[in-house]
Structure P
Amino acid sequence: MTLHDVRSYKSAEKLAREDQLAWKIAAVAADPVSVETDVAEMIGNRIIDNAAVAAASLARRPVASARSQALAHKAAAKGATVFGLSPHRRISPEWAAWANGVAVRELDFHDTFLAADYSHPGDNIPPVLAVAQHCGRSGADLVRGLAAAYEIHVDLVKGICLHEHKIDHIAHLGPSAAAGIGALLGLPSETIYQAVQGALHVTTTTRQSRKGEISSWKAYAPAFAGKMAIEMTDRVMRGEGAPSPAYEGEDGFIAWLLGGPEARYRVPLPAAGEPKRAILDTYTKEHSAEYQSQALIDLARRLGRRIDDLGRVRDILIHTSHHTHYVIGTGANDPQKMDPNASRETLDHSIMYIFAVALQDGSWHHERSYAPERARRPDTVALWNKIRTVEDPEWTRRYHARDPNEKAFGGRVVVTLDDGSVIDDEIALADAHPLGARPFGRAQYVAKFRALAEGIVLPSEQDRFLGTVDRLPTLKADDLFGLTFAVDPALLRASGRTGIFDDGEAPATTEGGAP
C-alpha cells in the first residue's frame, strides 16, 4: 500500500490531476489486476449477507416504499432486478439500486468496517450489481467491480474521518460505488475520476441522519449514494465533467467540510499491480444493531448467566471507546436513546437499551428485540435507566489501533448489585468477528440467510440463489439476474400511501419504519 498525503490547495496553486485523490482512486479502480480467490469468495459471502437482510426487511414500510418508487421506473432495456420480485421483472438500474439499497440497510444487519471513520461497505453491492445486470456484464466483471468498490471504501475510511466534522459516512460511499462501477465497466481513469468527484459532491450530507430522533432516512441514505453514483457515472460517460478538484479545491470538501485549509490526511491505496484485498478487513454482524453493540451484546448474554436476579442491579457502567460512548452511549446526550417510545432506528443506536434487552433475554432478535411492547416493558425500562457509558482512553486507543491484534470494538462492563458487590467482565471483539470466538465463514453466512429468509423465501428459491452465488466468478451475463430472490407477491402487498411515483400497484406497507 502507498500512503497519499491529501490537503486543500488554493486555486492559484498548481495541482496536477495525477496528484489529486480522485485521480489516484480512479487509477486504482482502472488497474486490471486479478482478483484473488479468497477475495472472490468473500464477495460471494457478502452477496449472501445482503440478501439475508433484504429478505427479513421486505415487508417493512421503508423497504416497501422504496420498492414502490422503483416499480414506477421500469427499464427501457435490460434493467436490473429488485429483491422480492420475479427476476424477469426489470427496473431501471439506478432505481433498482435504490430499492435494494434500502432493503439491505433497513435492519442495520450487514457488513461493517471501522477505522478513522465507520462504514458499511456492503452498501456498494446494490449499485454495482444493478449496473452489471443492466449492462450485460459477467460474474468476473462483477467481482472485479466489487473488489474495487470495497478497496476504495475501506481505504477512504482508514484515512479520512467524517464523523469528527458531522458529515455522514455516505460521503465515502458515493466515490467508492462510482469507482466500483468504473472498474466493473472497464472505464478509463479519466471517466472514473470525474465520476468519483461528482459522486462525492452530491453525496456529502450531515450526520443528523444518525442523531436525535433517527428516521427511516438512515436506511435510505446509502441507497441514495448508490443511486447518485450510477447517475454521475452515466453523466460523465456522456462527456460531462464534475467539480474539480473535489477533495482538494479551495472551496472543496477538505477546506470547508472537513478539517479546513490546514488539515492533512493520509489515505492508503494499493500500488499499481497490487491486489485489491480490503474486503478481507471488513466484518459482518451476527446481531441486527449498530456494530459497536455487537461485542457488547455477546458480553451481555454472557453476563446474564452470572446474575441470578436482575432486579438486584443498582448500576451498570460500560467503559468503552470514544465512538461508542458518543454515538450510541450516554455521551451522545440524546434523550431519545432512553425513550421507550423511540423509533427502531433510534433504539438500534442506544447501547443502553440494547444491553438491557440482551442481558434480560440472553439473545438478540431483529424483530422481537425492537418490538414496541418489548421496549416499553417496565422491568426493561427500569434496567435501561441504570446503564451508563464512559469513555475509556484505552478502549479508544484500541478502537483506532492499526494492528489487528490490538484493534477492538468492545468494552468493560461493571455491574454493581444492591448489596454493593460487583460483577465485571470485558470483551474486545464480537464473537462473529474474523478474530472473534466464532468467526463467520461461508457456512455461517448461509445459515444467516436461511434463518432470515425462513417463511419468506421458499426453500427451493433459497437453494437456487445460493447455487448461483457458488458459481459467481464464472457466471455469464444472463446468470447475473439470478443474484436475487423472488417471493410470493402476497408478501409484498399491503395498504398504505401513494406518492408522486405511482404505477398503480400495491403501495407501501405500514409495518415498520418511522411514521
Structure Q
Amino acid sequence: MTALSLAMVLAEAARRHPDTVAVIDGDVRVTYAELWLEARSHAAALRELGVAAGDPVALLAPNVVDFPRVYYGVLAAGAVLVPVHLLMTADEMGYVLRDSGAKLLVCHTSQLATGTAAAARAGVPVVTVGPASPGVDAPRLEDVGGARAPLPSYVTRSAEDVAVVLYTSGTTGAPKGALLTHLNLVMNATVNVFDANDARGGDVVLGCLPLFHSFGQTVAMNGTFRVGATLVLLSRFTGPAAIDLMLREGVDVFHGVPTMYVALLDAARERDTLPRLRLCVSGGASLPVAVLERFQAAFDTTVFEGYGLSETSPTATTNQPAFGTRPGTVGHPVWGVEVEIARAELDDRIELLPTGELGEIVIRGHNVFAGYLHQPEATARALVDGWFRSGDLGRKDADGFVTIVDRTKDVIIRGGFNVYPREVEEVLARHPAVGQVAVVGLPDPVHGEEVCAVVVPDPSGPPPPGERDLVEWCRQRLGRHKYPRVVRYVDSLPLGPSHKVRKRELREAMARPPSS
C-alpha cells in the first residue's frame, strides 16, 4: 500500500508555513497551524461520534472557514467526504445522504432548516458546526472535539482509497456519486499550482466558487493550501461585493465561472479603482470570447480558461503560460494527463481521430476518477480502454489546443452549475396540466444558459396555469439552480423518426425571437 492522504495538503502547509494566514473569513483570520489544529480537533470529535476510517461523512456548509475545518477534519479522521450542494432541496439532499451511505451529516448552523429535513428523510444523524444555535437538539462538533485531545496526525490512507464523493447528475436523472481518490485530488491540486498556473506562495486568492463544487474545492481551496497561499472566502457572490472584498484584502488571484466574470464587468463600470489581478482562471462553462476580451481590457490582466469535469478531479486542460493562451479554446492538457479526440459513435472501444477532426473528448491520467458509486454499468460506459469518455464534443488543433464544440449530453450549464433536463422534465411531468415537456438551455448573457421548459398542455387535464405560475410551481420542487425561469407553451414537440424529441431543433426554435 502506498500511503497518501489529501489531508497532507493542509498538514504540510502547517509544517512549512505555520504562521501564514490560510483563510480569511470576514474579520476571522486563521493561520495554517491553527487550521490544522482545528481540523485535527474535528477529527477527534468525529472519531468520538463513531466515524471510522472509510466511513462517508456528508458536509453541508457555505463558503465559511468551517468548511475547510470540517473538510480536512473528515480527511484526517480517515473518513470519506461527501460535500452536499447548497442549492438542492431537502428531498434532493436526502437522496445524496441515502445513496452515499453517510454515517452522519455535519451541518453548518446557517443551513439547519434544509439540512435537518434532509437528514430526517434519510435517517441520518446531524452534527452541527459553526455559531451555536439555541434550541437545536444535535451535538456540536466544536463541543465534542473540545472535550478531548486532537488527533496527533491524519489516519493512514492508501493513494487509491476514495477521499471525496462528488455527486454529479446524469442524463438519466438521478445524481451519481463520482469516486475521487486521494491520488486524484492531491495530484490535481498540485499540477494546477505548480505546472498549469503561475501560482505563488504570496498569492491572495478569492474563494468565491462554491467549495462543495469540484472547481472551488480543488483549484481554489486545495490548490491555495498546496502552495501555502491565502484564501479569502466570500459566501455570497455579487460583483460589487467581490470587488469590495478584493480591494480590502489585496486579492490578486481570481477563479470564477463565466457568470462571475460578467458580474465583475458590470460592477467595474461603476468603479474608479479595481483590484490588480495577477492571475485569473475561468472554468465551469465556456467563457464567451467577447467577455474574456472585455474583462482583460477592464482589469488589465490575462484570463486562463480551462476545462474539466467532476470525474476528472476536475482539471483536464487549461490555457497555460507555458503554451500561451488562445481565446475560445480550453488550452492544453495539464501535466500527467492526456486529452484526445475519439470517434463518438463507438461505444465499446476508443478509436482516436486525427488532428482537427470533430469527436468526443476522452481523457486519461492521474485525474480520472475511480468510477460511480453503486453504478458498475455507468462506470463501464464512462471508462473504456483506460480512457474516460467526457460526453463532450471537441477538436484538437495542430498546436495542441483543445476546443469544446458541443455537448453530446443535453446538459445545461447555468451559472457554472450543471442542470440535467431529464430531472427537470420528470418534475414537470407530474403537473396535472402538463402533457409533454422538453427542457433545453437557451443562451443567456448573465448565466451562460437559462433553463427553458417547453410544454404541451394535456388536453384531458385542467387548464394550464400561466407561464409564471408554472415557473413558481417548479421553484418549490427543484433546487435554485435547476428550476426553469422560462416556460413556453406549444402545440407539439418536434420528434425524430424514433419519436425522440429533436432537442437541437427545439433549442434553435426557442432561441429565435417571436415573430411579430
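Here, each number is a calculation from the coordinates, and none is a lab measurement. On a predicted model such as this, the values are computed, not experimentally measured, just so you know. Cβ atoms are built from the backbone, for glycine too; each structure is taken alone.
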Here helix-only ellipticity at 222 nm (-39500 (n - 2.57) for each DSSP H run of 4 or more, over all residues; to 500) was calculated and came to -12500; which of the structures P, Q was it taken from? P
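Quick check: 11 is what I get for relative contact order in percent (Cα under 8 Å, 6 or more apart), calculated from one of P, Q. Which structure matches?
Values: P: 22; Q: 11.
That value comes from structure Q.
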A value of 7, 28, 34, 21, 9, 1, 0 was computed for P(r) over Cα pairs in 10 Å bins from 0, in percent, for residues 141-380 alone; which of P, Q is the source structure? Q
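Of structures P, Q, which gives 7.4 when mean projected area of the Cα convex hull in nm², for residues 117-244 alone is computed from the coordinates?
Details: P: 7.4; Q: 12.3.
Among P, Q, the structure yielding 7.4 for mean projected area of the Cα convex hull in nm², for residues 117-244 alone is P.
Which structure, out of P, Q, was mean count of other Cβ atoms within 10 Å over residues 69-76 calculated from, if the result is 29.1?
Working: P: 17.0; Q: 29.1.
Of the options listed, only Q reproduces it.
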Which structure, out of P, Q, was mean count of other Cβ atoms within 10 Å over residues 45-52 derived from, given a value of 19.1? Q
So if we calculate distance in nm of label points 7 Å out along Cα→Cβ at positions 453 and 501 for every structure here (P, Q), which label has the highest result? P
